[in-house]
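Listed below are the structures to be examined.
Taken together, the values in this text are just the output of simple stated rules run on the coordinates, not laboratory data. Source: prediction; values computed, not measured. Cβ atoms are built from the backbone, for glycine too; each structure is taken alone.
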Structure P
Amino acid sequence: MKKTVSIRKKLGFPTKAQFLKEHAIYTRESLDIAGHEIMQRWETNYMKKLASIACANGGKVLELGFGMGISAHFIQKYKYSQSTPKIKSHVVIEAHPEVCKYARKMFSKEIKVGQLKLLQGYWQDVTKELKKESFDGILFDTYPLTEKEIHKNHFYFFKEAYRLLKKGGVLTYYSDESKRFSKEHLQKLREAGFKNIEWESCKVNPPKESMYWRRKTILAPKIIK
């Protein structure tokens, strides 16, 4: 984790406005913006797990951060699920214009027929327009844009997640922890109102040169309102 912090500090952080002007560079294995590794293909197994948690109740699912569309792909599959409740609505919030363009191309059919709704903007601006207690599941995976957000950007979303979730709704997110939640992590969840806090260990296989994760496990949170 210390190495991730030092790498990101060395790269520097663009302002929110500057970040939106940087090109989103996609390859088959990764998404980079402004020199930062935003997402990589090795996350597939983890994204599958997070999607399964977010969709456990079916109904209306909110996804924050599109990235490479890996988790969105798995969430869409729950529209046709035979073993769990089907999702009825999939809303995605994504700030970067080129990532939004990529999303529109990848899910053009789904967007056209209303199976996926894409909202462009930073979540801090967009979610305030969404009604409270309107989602059955939420998956949060946005990129930290300041030094203080490194490994902690999900902390800032907890209170808003609690507002947006229906009673019994589930929150999951990229946890940035490999074995257990830190005391600070648990405290932030409880301060937001969450009491039912669980997690699962998910096996991953990141490349040795990955800037942001090198461990073989990562926690998949299951936080119920």
Structure Q
Amino acid sequence: MTTTEPADQLKRRAAEAAVGHVRHGQIIGLGTGSTAKYMVLALGDKVRAGLAIKGVPTSTETAELARSQGIELLNHDQAWQIDVAIDGADQVDPQLNLIKGGGGALLREKIVAAAARQFIVVVDASKRVPALGGAFPLPIEVAVFGWRSTERQIQAVSDAFGYGGTVLLREKDGQPFQTEAGNYILDLHVPRIDDPAGFETRLNEIPGVVETGLFVGRTDILIVGTQQGIEVRQAERR
């Protein structure tokens, strides 16, 4: 009889596999979310065993967890040279494009991913999709000032691409959710995103859009926890 492992166990196994890419003396970008939590815990085990690294966290939550694990952190205002960034994703398409931002840390996550020589994405098998969108909305971080105007322009761009859908202000406890940078998040619900690169570019041209949760062409290695074991896929570009 086959035993089905829960998603959390698959995430943990994939995160531990990702930590195998970390080397002594490196600077590591530390993602945010449930999968990234397992990665930080696994790094903590290695640090206590003698691994020397420094981390760049993408959220206060991750920073607190990393400190509790004895991981030395770099300040926000330092000029990082990040060797490896490891993070999860909300969706991954066959071209290794991502939707991220379910936890609200998409701006810092993209800054860290862009600053890293290598970006490793860790997911369980449920996060793989034939096309981005659908069951998971696209988070778009926007400035608070004029956000309703920005919302209208986001909808217009989505309509122009033929995606349609609905833009909703993210809330928490009945109030607008604010990121650690003090911005709002607009969640764009669309059936599918067929042109993630073009869509990302057009959305980022809207004044008021700070960043989108589309991570296009950034993944170097995808590590997937499946019921059959760990699957590793290298990006074909570069």
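Suppose mean count of other Cβ atoms within 10 Å over residues 59-66 works out to 18.8; of P, Q, which structure was it derived from?
Details: P: 23.4; Q: 18.8.
Computing mean count of other Cβ atoms within 10 Å over residues 59-66 on every structure in P, Q gives 18.8 only for Q.
3.5 is what came out when distance in nm of label points 7 Å out along Cα→Cβ at positions 19 and 83 was calculated for one structure; which of P, Q is it?
Working: P: 3.5; Q: 1.6.
Comparing all candidates, it corresponds to P.
Work out the source of 3.1 here, i.e. which of P, Q gives that when distance in nm of label points 7 Å out along Cα→Cβ at positions 171 and 203 is computed. Let's see the in-between values first.
Working: P: 3.1; Q: 2.2.
Label of the originating structure: P.
Starting from the value 23.6: which structure in P, Q was mean count of other Cβ atoms within 10 Å over residues 35-42 calculated from?
Values: P: 18.8; Q: 23.6.
Label of the originating structure: Q.
Suppose distance in nm of label points 7 Å out along Cα→Cβ at positions 11 and 43 works out to 1.7; of P, Q, which structure was it derived from? Could the numbers behind the result be given before it?
Details: P: 1.1; Q: 1.7.
Going through each structure in turn, the value belongs to Q.
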